[in-house]
Structure I
Amino acid sequence: MLILAKATLALMIGFILSAFAGLVIIPQLKKIKAKQNISIFLKREHGSKQGVPTIGGIIFIIPTIIAIGILLAMGKIEYSTNLAIVLVTFILYGLLGFIDDLLSIKRGNNEGLSELQKLIGQIVIALIFFWLFKRAGNPTNLDITFLNINIPFGWFYPAFILLVLVATTNAVNLTDGLDGLAGGLSGIAFLAYGLISWASTAIMGYESIAVFCFVLVGSILGFLIYNSHPAKVIMGDTGSLALGGALAAVAILTRHEITLIVVAGVFVIETLSAIIQRFVGRYWGKRVFLMAPLHHHFEKLGWSEQDIVKLFWAVGLILAMAAIIYGVWI
């Protein structure tokens, strides 16, 4: 029951702080004209979103950091190096996204950092993560508990970590295209990893990582008050990169990297649809989907934005429940 009480407290604090932050931050974003610029390919579907405030990710990033600080100060959770690693990763990827969003706003279009610049930034942060990860004495092996397999990666582990971090951040970023879609799916994913983290008792700081996940779920719920259709604010790369980075960090630190493929299954499908579309278009000059990522394909088919989001949330929830059964029970 104590675990349930702690999880509830974490959710409540995150939600209250985020809901309040939205009331304060959104008017300020409007004041500084931090407006979203819509791609010309989506003017028909998303034309009404032109000018909606962006950089909304700070509505859940700042409250999450404050909430963790409050819980640490109150002695409700213990400081651990692994918690610090998660927070640093969360903040650094958020800062990278913030720079990208600022450049987009300054240029008055949908182009911030180039793909290469963003990739370099993601790789640098991944290397910082690995340095902190190794310094904390974490093992460099891959556990597949269901098959009772332990694979020692050794010096190949940095490349593996880089792949997980970069792939996850890009996947969440690609999925952030409809009101509430990336936020809702991220909330579901962090809820799953909160439970998985609490069951990972052999991991240093497992409880504080779990609390971080629950605080972030609460903060995301507070953000969805303003981000659900019709969105009053958009998380931007500030939010999507921070969420992707934190999700990958938690998966790596809890030794459930493979589980991430299931928990983030919708993100994976979205990313694969974009890769397939680009590959087939480049080499065969054809399109597999009307538009990629996949949620835009459904839009072009005439589906309403709300129906697509509800379908993707449902699939994400089913996959998350399957991952919890594997990660906690089996």
Structure II
Amino acid sequence: MATATRPVDAQTRSIELNALARRQRSLWQDAWLRLRRNRAAMVGLVVVVVACLLALFADVIAPHDPLDVNAAKSMREPPWGDPKYMDPSHPLGTDWLGRDILSRLVHSARISIVIGFVPAAIVFSIGVTVGLLAGFKGGKTDNLLMRFTDVIYAFPDLIFLIVVMTSLRETEFGKVLGGLPLMFVAIAVVSWSGIARLTRGQVLSLKEREFVEAARAIGASPTRIMARHLFPNALPPLIVATAFSVPTYILYEAGLSFFGVGIRPPTPTWGVMIFEGFSVFSTSAWPTLLPALCISVVMLAFTFVGDGLRDALDPRMKL
């Protein structure tokens, strides 16, 4: 009788130990385990890491100088193109000025990755600060900040970006680093309102909870309550929203560069390459299609990562 029940007891004990270990893991540990089980998210994360490595080591990886003009080698075809116009020294061909497309694609990853992450960090900082103050303070402060947020939210993002970039492009600030800081500021100005509204909603749902009341009871200052109690608990949906915003900013850069008001040439970006390649699209499509493919792959990768983070950071999900 004892021999028959022993395996059942061992199995029950194993299940209890596993459940105990799972309860002892933190939210972030559980989220990482769930994220690792999402294959699409992991593939997207690998693509993002590869893009970051390309951006970081572009000078080493690129076979040629991306700004080197050689009219004698203009419009060379990639390996799958016309064999008569191929050049082994240019694996993906050249553009109409004879510049190596592969080198320009690799160096363009720098701008696109920076455009994705830096404005996202600025937008996150502004939006979270405004949302925390509005949600926690309430009353007139909440009304004033959210009405201002609504005004910013009402502007069409792309049109506002075009107006800002066109108006300030010839100023001293607009000429710094080819207009990169100006683009950071323009994107941040029009994009922080969504994070602010999301943060405010999270704070309103959290500030009357027991742990916040306990912090007030022991004399915690409002700044400490917002920084140590409200912000960490509101963070998961904010991370997801930020991850989804990164590909949007990359697309903004590509759109502005295509319209001719983005990063100043000759700095290579995927948007600039599409703009320059469009003039010879009828002759050869690759100078346009290759950077467009890079933009699509990176945006899709960030979307997969965002989807994975949304599922991983949902406390209702079970391992």
Structure III
Amino acid sequence: MLKVTKVGYHGIILPELGIGLDYSGTKAEHIFISHAHADHVPRNKKLSVYATPPTAKFMKLRGFGGEVKPLEFKQPLETDRAKITFYPAGHILGSAMTFVESDLGNLLYTGDYRTPPAPATEGFELPDAEIDTFITEATFSLPIYKWKPEEVLANQIRNFAARNLEQSFTPIFTAYNLGKAQELMYILKELNHPMQIHGAGFKLCSVYEDFGFPLGDYETYQRENCEGKILITPGSALGNGFASNVKKKRIAYCSGWAANESRQTQLTVDELIPLSDHLDFFELIDLCKKLHPKKVLITHTPNPKVVQHYLEELGINSGFLDLEAGDYE
């Protein structure tokens, strides 16, 4: 079995192979980045790393100054000690699981992932191999989190927008700027209605278009003429004046955390839409059951004990890597 070392609260290294996974330091010869969300991108902005072409573009647009060497899905890279292959993770555009093969065993690192995959991604695909070590996120680590089918959620999103537009309300969807915002736009484009997106998210949309995911009729948010458009913004911007001039508006909170109905009163929103770009609890357990690796290492969760209990019932050995979890949901 490969040795896996947690590095502080950010990143993993495989010291026997000189490999870093979403790693920020200098103790790895080869660093592989799963996707472009900030909690997975190196804090050292001058490193040389590997990432998929969309992730490389996102990283550069978000200020990464180092070298990002593009590595396509399912095109292995060989070092003197290992073979490394990216597989589609279904989380956001460009998101990749990293499969490492060596004489010491193999390892599949998920980063963040979703199965079934988000619609505006390259899909989800596993290596055709028995897995020794499986490193998985468990953002939604309790059985209360079970997602509705994608089309049910897509209809809820489109119906919220159409219903409120018909009633002369401006619909606002809260979503972080990379991934969830573009997934909403990809769903909402069927309404053929103008959309405006927060400026930080707007600059990332062209990457989706470049890689074959049209996002509809959209422009950057403009306060003076946003009324009557479909608006998409991080929830934090609402407290900083976003669309504060619009009197008639309704807000939809779009997140896996929306499965917890107490969020509606906590956030003062009009509708909860439990749209997540992570897999739910039952999908996680089912995938571990399917893979049945020799060891599961759990990351990105406040409490792994419930997941570990279910894995123990399946006869799967597991442990916890206490990595820092970003609050993107």
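Laboratory data are not the source of any read-out in this text; all were calculated from the coordinates shown. These figures come from a predicted structure and were not determined experimentally. Cβ atoms are built from the backbone, for glycine too; each structure is taken alone.
Tabulated data for the structure shown
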read-out: Read-out FRET efficiency 1/(1 + (r/R0)^6) of positions 102 and 166 (r between Cβ atoms, R0 = 30 Å, to 0.05), computed value 0.90, structure in I, II, III; value: I
read-out: Among I, II, III, structure where Rg and Dmax of the Cα atoms in Å, for residues 30-133 alone as derived comes to 19.4, 65; value: II
read-out: Origin of the value 24, where relative contact order in percent (Cα under 8 Å, 6 or more apart) was derived from one of I, II, III; value: II
